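Every number here is computed from the coordinates shown, using simple stated rules; none is lab data. Quantities reported herein were computed from a predicted structural model and do not represent experimental measurements. Cβ atoms are built from the backbone, for glycine too; each structure is taken alone.
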Structure I
Amino acid sequence: MPALPTGSRRPRLGAVLLVLGVALITAGLAVLVPPLARGPATVAGGSAGASSALDRAIATAQDKLAKREHDPRTWAELGAAYVEAARAKADPTYYPKAEDALRKSMAQQPDGNGTALAGLGALANARHDFAAARDWGERAKAVLPDNAAVYGVLTDAYTQLGDTTAATAALQRMLDLKPGVSAFTRAAYEFELHGRVDDARHALDRALADAVDPGDVVFCRHLLGKLAFDNGDLDTAQRHFDAGLLAVPDAGPLLQGRATVAAARGQTDAALAGLQDVVSRQPTLDSLQEYALLLTAAGMPEPAARQYAVIEEQQHIDAASGANIDLEASLVAVDRGNVRQALELAQAEWARRQPVFVADAVAWALHLNGRDAAALPYAEHAASTGWRSAAAAYHRGMILAGLGRNAEAVTALTEALRINPHFSVVGAPAARSALANLGGAR
């Protein structure tokens, strides 16, 4: 990817982003890590070519190690490739393989093995063990202080832990070192979580301009489409999803995005068919959950129950592979009406980390358990960075309504529908119904 000219001091993040027509916010979160999740460099269901190249890289490393087992660098490269394979193929069973390879690398070279340390950090992020990812990343930084990928690991970890100052510092350093797709997409998410949607869009446009690999193109188009959808612009979302599919026709996130747009437009049959296609190709927790929720909303409880059964199986596989999925499991429990379990899981996650999206999950679970007074501080924390989330605004509005603060509830619910009138096939109609019941009180 393009690098900044050498021979001069590299610009700070503000200077880099001024090229995009934006400026650095003073603090914030940087990225949601992959699923298991959404996050920079995540293209689940990416191109067959990318998967083939990854398979070849794994095979090449395995061949080298079969001939010479003492090779810490190749063990580290193999471990990193397994982490990537878990992401690209949505297959967490690669995680134990990655850990085994990376720890063999560390055993063979316990000192100064920055590549393996960074790989262990990336693996910990993928498993949602963000405290461990932070620790591995800091150890890697001590060995490789000028490696951009190390700061990507740290950005992701500190973001997920809710340490906005450290996340921004890591992102700044990453941009200083290598202002390419990975750094710009992280910068975009930091802007997004601070409500600076135009700035996020500019950063993603810059990332797309730098994208050459089809997987990067798909990823940038997916993020641009998701950003547009999350802010109620269905036409722009559709355009980005369709453009990405020209690059990689079977890209799962883009096919899912297109189905999401169809559902928002009331094209339920097309949306269901699209989501069925996605989960049959390469199911992820996110696509399975969206499909199950749409089936439920469409009055098809039995097919929905079958999808939730698949989700449970996938959650067991994730857990057996060492991944923490309490947040994701909490959201699924909400959809299924298991509100006590949802609260237990959300609170367990909050005990580990305190970013705004976990605060929102705790707030909503508390509300569903009839504890609005306890929920409100979490809802306020979720809004503390300026995050423009229609779902979070809806949750806050319902909590305020539960507390009898009707004028504030109307404001929050109106804001949710203003941000994105199609934010959820369940939540958006509920927000409209709540506003009608409140009589537009102000």
Structure II
Amino acid sequence: MGTVPADARTAEVWRAFGARLRQWRRRAGFTQAQVGARVGYDHTAISKLEHGSRRTPLPLARRLDELLGAEGDLLSACEAADAQERAGDVQVVRRGPLPGEPAGGTLLATLPPGAVPPTALPAYGLVCPTHGRAGCTVPALADVSALHAAFCALGPDTRSHPALDDDTVHALTALLAVCLRADEERAWPGATAVVERTLHAMLRWMALPAAPYQRLLAPLAAEYAQSAGCLRLLWGRNGTAMAWLDRSLLWAAVSGHVGTQVAALSDMSTLARLEGDGPSALAYGGAIGQAAAGRPWAAAMSDLYQARGHAVRGDASRTLRHIDRARSRLDRIGERDEAEAPWLSVASVRLRVESGAAGALRDLAAATGDRRYALRAVDATGAALGLLPPGLHSARMLFLARMADAHACAGDLSAAQAVAGPVLDTAEINPSTLLGQELRGLHARLAARSGARPDGDDFVRRLAAAVR
């Protein structure tokens, strides 16, 4: 939920929605605290919605509509308020503070050795906002660096309206592909700084008065913000991750990019689960299917994230039902899906289904102590590893850590140690990353059982040193 801007027209729109929300809540006989508990928010957040000082996201409006029996009235009111706000263009992109802009520096000096942009787009699941899947040529690396420097040099007080040519758009799109690939292949921390510096420059461009840059840059800004959120999440910076993901949802809605909306909601569900907020994890998972209704690929993703939300709560029947539904949708996925979500070309829906199922089954085994779910998690992780394209080093290390943990949940300590050994040997472990968190869970389970395996003590101590 973002703060409503001070603009009088926009503020009145959300106050009107809040008044309608209050009417439906009172008609249903609920207090603000009761409504908040049922939708996963604190009662103070519901109060702010009713007073119109906070926007209501559409996924939340759907849940409130269903809870209060409004029969679509609240959802329609929220959609109307959102549409009226977006009609104000500049106000939409000036929501709330965002993470501070990283220090500058030449792009050529910042990129890791050997990093080069693709020669053409689409690349690494990214398409040019101007040319789409028809494709276009990317400038040479030196030109990409010069175009990026000129783009970022626009100051916050600039009043002129410089041209934003196709080459700059191509360069910015290709640069994001470089950052994502470098982080995946080398766990490159510098990717976050480059992405966020570019995002801050986009904010300045889109805030220029009477200029068309907001509509032109919104699709690319949505991709950059989702990537910034994902990178922050991978490195354990959860608060900053949510700020960027929230902004990504806004820009994706403005530009009508369903694939980016789904990606952002998926990361938000993961973030909520890692924070121990099960209701929100489930809500974000359900919102994926609502954001892309009628798309089998999105429905599969929605089922997966709901499966993970139910798994950490030990709800076996719902977890298994969502996993089965996700797998059953695979045969209905075709070429249209990659057109809507180009990032599926980097890691297929089938790979995502198997890796998500593995995580849910491992979490379920940990929550229930049932060895059967752990063994199924081992099989699903093995399937995911078999589908993983070459070069995705970070994902491979994460899957291996998950498989080792599944073996530990099954009571097979020797197998857990054998699988996790190469991860400790070849990966640089940062305790705050997702990989570090996976290994921390493995350490907790191995440490609890190591009394029965004296020969495993050395490995447990080594693992402890890596995750602390």
Structure III
Amino acid sequence: MKIKLKRVFQCQNCGYASPKWIGKCPDCGAWNSFIEEVVEEEKKHTLNTMDKPQPLSLSSVELSVTDRISTGIGELDRVLGGGIVKGSLILIGGDPGIGKSTLLLQASSSIAKFGKVLYVSAEESLSQIKLRAERLKINLPDIFLLSETSVERIIECARQDDFAAIIIDSIQTVYTEDAVSAPGSVSQIRESATKFMHLAKTTAVPVFLIGHVTKEGAIAGPRVLEHLVDTVLYFEGDRGYAYRILRSVKNRFGPANEIGVFEMTGMGLEEVTNPSLLFLSEHANSSGSVVTATIEGTRAILTEIQALVTPSNFGMPRRNFIGVDYQRVNLLVAVLEKRGRLNLQGADIFINVVGGLKITEPAQDLAVVSAIVSSFRDTPLPEGVVVFGEIGLSGEVRAISQTEIRLREASRIGMKVAIIPKSNMERLKDTFRLRIKGVRSINELIEIISS
């Protein structure tokens, strides 16, 4: 049978196809992302009457207990929802050199207790992986290495033996013969990931896919790749910090947005079981420094937000925010000027979240405002104060969720005073070993800081 091929231009960001080259993708808005690819014509399949799918009643579907495999790394198990689910397809993305291969090689040493592990490297040679394993002091006979780029040959090797887990490093460098385009293209990534998904589901063997990231920090390739897999994990971190944060963006078998904290050492990645103490280890009670409690997945983490407000020597004041949403902080600065009567128009404002943590929830509004006011007035907050709450455009302090979890973590760390929304204070059911102050507006907050 003759296979018909056609040439199309596909967006390497979202997979949108066009018969001609386009400068800007009409689907995702990316510029200069179209590359010419050769794809097969879609075949029309006739459905046999004997193969018609039979739907099942919801009440007749039986629940099965999900078996999980421990990775031996507590923080990784937490992000995965308690361990690796058999037959799951897991995608891990992150910047080059951040520790993706190191983490999975360390996890392989524990997974090997349940069976053989197949580590497929399409980028590094076997000797390079061996050198990394020696540095991590890993030398187990049940970890098998394979240097291969063909998806079909990888799957053939995987089906020849019973493996407890399979690691593909990376999905952008392998290729399948069913797609005629180059490795790393949209069609290659999509077809390769689909084949690995079929392998995981039919053999009940978990498959890890390591993915490259773009300069914006997103996983390279079409977004359909994230829809295919069961779990998407992002490795976050700055080369200037020794700490790495593994964040769960999607998880069909556990809570999303859960994080695991690691420290990169000469012996590999070491898990940090108490992130709050880590982020507050060098906290100094100075103006512009405020401790806040943020929710990451199912746990509360205390971290420090620092602000520096100085008179601007230029015509246009500078705004530089690290670890917080830029537009959100600009909104809070406008609220402070309008409702709080603070003259910030001619001031440079710099904000940083200590430790490289990125905070996006609006519950940190009160802490950001407190840091700005503290730096502007050059008045430090008393020792042992934690601040959190949401601020509206009229300057009111709104209630937030999971207040008791935040207060419980603050009390465990040794905080003495908590400044929270007044409405949350009225709803508390438990008593905590710290004094709680409720505020209704930013003007009340400014009075507390100035007093």
Computed 70, 64, 41 for Cα extents along the principal axes in Å - originating structure among I, II, III: II
Which entry (I, II, III) yields the derived value 4.0 for distance in nm of label points 7 Å out along Cα→Cβ at positions 119 and 207: II
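Computing distance in nm of label points 7 Å out along Cα→Cβ at positions 103 and 191 gives 2.3 for which of I, II, III? Let's see the in-between values first.
Numbers: I: 4.2; II: 2.3; III: 3.0.
For distance in nm of label points 7 Å out along Cα→Cβ at positions 103 and 191, the value 2.3 is produced by structure II.
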Label whose coordinates, when distance in nm of label points 7 Å out along Cα→Cβ at positions 295 and 311 is calculated, return 1.1 (choices I, II, III): I
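Assign the value 15.6, calculated as mean count of other Cβ atoms within 10 Å over residues 135-142, to the correct structure from I, II, III.
Numbers: I: 20.6; II: 15.6; III: 12.8.
Derived from II, not from the others.
If mean count of other Cβ atoms within 10 Å over residues 279-286 is computed to be 13.5, which of I, II, III is the source?
Working: I: 17.9; II: 23.1; III: 13.5.
Clearly, the read-out refers to III.
If you rank structures I, II, III by mean count of other Cβ atoms within 10 Å over residues 55-62, which sits at the top with the largest value?
Details: I: 15.0; II: 21.4; III: 6.2.
Structure II comes out on top.
Between I, II, III, which one scores greatest on distance in nm of label points 7 Å out along Cα→Cβ at positions 199 and 287?
Details: I: 3.4; II: 1.6; III: 6.1.
Largest one: structure III.
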